[in-house]
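Peer 1: Structures incoming, each one as structure tokens.
The numbers here are math on the coordinates, done by the rules we state, and not lab data. Note that the structure is a prediction, hence the values are computed from the model and not measured. Cβ atoms are built from the backbone, for glycine too; each structure is taken alone.
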Structure I
Amino acid sequence: MHWKVILRVLGILLMVFSISMLPPVVVSMFAGDGHAMPFIWGFIFTLLTGVLIWLPVARVREELRTRDGFVITVLFWLVLGLFGAIPLAISLQPNLSVTDAIFESMSGLTTTGATVITGIDILPASILYYRQQLQWFGGMGIIVLAVAILPMLGIGGMQLYRAEAPGPVKDSKLTPRITETAKALWVIYLSLTVACLLAYWAAGMSFFDAVGHAFSTVAIGGFSTHDASIGYFDSGLIEAICVFFMLVSTINYSLHFLAYRQRSLKHYWLDPECRFFLITLGGICLLTVSVLIYAKTYAPDEALRRGVFEVVSIATTTGFATADFAHWPSLLPFLLFVTAFMGGCASSAAGGMKVIRIMIILRQGLREIYRLIHPSAVFPVKIGKRPISDRVVEAVWGFFSVYLIVFVVLLLALLATGLDQVTAWSAVGACLNNLGPGLGEVAAHFGTMPDAAKWILCVAMLLGRLEVFTLLVLFTPMFWRH
């Protein structure tokens, strides 16, 4: 393990991250909310810590190995989550405990969107902006991680496209160099954010709200500048814009890159994962709207508006709300919550297990059924028209198994803190899938949960965001052997 190189990267990371605490200072000055000091102190402390870590190893130049990459990837989220909590912890409003501040920061950076804060509407503008900014930076970090870093470590979604899977992207990188890949992703991500911002602004949001919600929409985060979330605006146009950008942001960013480079949209439908995602989502929307109309929960036009928005918001693991789906009739609360386990496409900011894995699991299940009928026949697992290697199928099944085991362990841990079954089950699902809202006591916020439960859920957020294996591998004795 090259600890000096790891510390050098960590020091640079903290120094760069400290700069993110300066924009809220500017917002505070313009808004006159008097809350600039928590961010100034956060900037100073984070910068000095980064400098102190970096200086002793500034001249070290060594090649990073795969194991170093695992450690750096985990430290990226862990350290930024902790240091990102500093302004929230020392601010007098919303006056959070250290546990709550870390929970809120971790939720923002992992784009989970679970919050412990109530009375969001009366928070200082600088705090409101900072929460949204955390999600925006976290979303970009997730995409770069998924497309450029995790495939190099053999973890994540994009390695499924490495020559074994079909579709327009068959390599682990969009462009030959990782720096070029990151730049391309930044351009796409920033362009989507600006487009979303302008659309919200034109639809009637204030500029401040448009910026904040563009940040959390494109990042698939779900934080809002209002307690009522998107429902605060009560605008069908704003909701339609939100649905569009949630869908776009949940699609594999490699496809966006191809759309930009080839000036064509046809490959979105030609990509099996994207097509499966859109068809599945359409079917769930149709079922949801039908149940809402049949149960007379809403009038038909209102059922269409509320139903489609909530399905897209929950299925993409964004977590915005225009209605309390937890109190919808029949199977709908459970159905919507379960869709978040599928999540979005690989190499997007969405949470969940990812659509490509669900597709492979379903195809493998069909293959086993065919083998019962024809034991001697050979049935390759295919995505589109190309077969998937057995090694990839095994990796997906391994991920699925570990995901479920982790879910059960975290669920038991939460039950041990005294939570009821519905709250515990949905809280784990909401955080492990980086969704945000849950059922039971966590349908609105997580503020009433015991501190022990919040720390467990912070671990769940990290596990979900790091695709489980990236974090768990650090706890195996083999990883630390020379």
Structure II
Amino acid sequence: MTTEELTRWNVQEAIAESMIPIIGRLHRSKNVTILLHSRSLVNKSVISILRTHRFARQITGNELSVDETFPFLEALADLDLGASKIDLGLLVMTYRADDRGLSVAEFTADLLSEVTGSAGSDAVQGPRDVVLYGFGRIGRLVARLLIEKSGSGGGLNLRAVVVRKGGEGDLAKRASLLRRDSVHGQFNGTIKVDAESNTLIANGNVIKFIYSDEPSGVDYTEYGIADAILIDNTGKWRDREGLSAHLRPGIAKVLLTAPGKGDVPNVVHGVNHRTLDPQETIFSCASCTTNAIVPPLKALDDRFGIVRGHVETVHSFTNDQNLLDNFHSADRRGRSAPFNLVLTETGAASAVAKALPDLKAKITGNSIRVPTPDVSVAILNLQLRQESTKEEVLDSLRLASLTGPLSRNLDYTAATDAVSSDFIGSRAACIVDANAAIVDGDTAIVYVWYDNEFGYSCQVVRTVQYLSGIEYPTYPAVAPAQ
């Protein structure tokens, strides 16, 4: 590294360091989350902020540095903003296309006039109580996300976790599993165990642990919980009758983190969440694979039309498989997960119809479980209604990842050496792998990665935010085409 490059790096570090307290104050005092092309900058380190700026280049094709975004952040700090999400990347893109000759401060104030003062917070309700029923892989990751998002005090409030008691030292062991994760690393904060009151205090959040074998054994109002959303992470009950047992005193709505059966609405945030009946009380977040494949299917069907398709998922093994060969109720899943590629079925293809009822294409699907602990890939083999090119297909997906209703759910990478572990911790429902795509006439084969644990958990939390009435609007809503 030359002296000039080192000096430039040091300047960039100093600017990123100056951004951190402004981002923190906006989040905690005004419920404003600062994004950069849909990636949150809240609680991020200097290096992480710089890396996120660098990543933006491969998505937009344009340089984006802290030199350019910092003045916009300073302008935001001077505004009386209401609760919202504000994307610095989209702000810069919109400013570049503006020809009025306004300063950054003038442009920012004008563009965000509808979210200043009380206007931005009028439509936001909160905080809203949340209860987790089950504390396994998804339950603990959802807990991490809820705790992370509680810093402003105006959003979701994780009040309780319901589990079956596992014996002596149950609470301490569950705290340890929340604190340390073999795949997702250390919990970002502090956790204190209060065994006397059966509570965990995580980053100031007091979380009551309620021990019960069945939903019918709990009256949540006894714990001061009211009008809460309960997230069932067990998957034990999947139909309306079974899930309705959760509608106990203190619980207003139930959300299942597995595919719902019968007439239970299957929600894929970003695609069909705004069509939900507000009077409904039972919902499902479908599966991680359904959440991964529906956003790109939606984007491609809107742009090109889809005649038919086949989805093959290469999926990390899960808890319902055996470590060693043993009896299992499902075919093949009884064989050792760490030793085999295991062919199995997936319900994701049939679930597409519930989330995308307007999609006329017939979608089939299958799955191969592989010996990795997290991150999967779905291969979408599609016949389009019109011939296209690889550039056209990828450009439509790239733009969908930048702006519009799918920008928080659909991500995009042009990295030439991407592998599955690169996407551990990704918050998107899926990430399009640009270099793996194949397009020949009306045939498009698109590869999408997804963190089937964390990315799915983010989709769950987004859905809960929407159901709670506290899904903050994102500004700017639309950015110029790139």
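Peer 1: 20.1 is what came out when mean count of other Cβ atoms within 10 Å over residues 28-35 was calculated for one structure; which of I, II is it? Display every interim value, and only then the final one.
Peer 2: Values: I: 15.5; II: 20.1.
Checking each candidate, the match is II.
Peer 1: If you don't mind, another one. With FRET efficiency 1/(1 + (r/R0)^6) of positions 76 and 220 (r between Cβ atoms, R0 = 35 Å, to 0.05) computed per structure, which member of I, II shows the largest figure? Before the final figure, lay out each step's value.
Peer 2: On the way: I: 1.00; II: 0.35.
Checked I, II; max of FRET efficiency 1/(1 + (r/R0)^6) of positions 76 and 220 (r between Cβ atoms, R0 = 35 Å, to 0.05) sits with I.
Peer 1: Which structure, out of I, II, was Kirkwood radius over Cα pairs in Å derived from, given a value of 22.9? Let's see the in-between values first.
Peer 2: On the way: I: 22.9; II: 23.6.
This figure was derived from I.
Peer 1: So volume of the Cα convex hull per residue in Å³, for residues 36-139 alone, computed for just one structure, reads 111; which one of I, II is that? Walk me through the numbers on the way to the answer.
Peer 2: Details: I: 111; II: 144.
The value was obtained from structure I.
Peer 1: If distance in nm of label points 7 Å out along Cα→Cβ at positions 68 and 300 is calculated from each of I, II, which structure is the one that comes out at 6.4?
Peer 2: Working: I: 6.4; II: 3.1.
That value comes from structure I.
Peer 1: Computing helix-only ellipticity at 222 nm (-39500 (n - 2.57) for each DSSP H run of 4 or more, over all residues; to 500) gives -10000 for which of I, II?
Peer 2: On the way: I: -20000; II: -10000.
That value comes from structure II.
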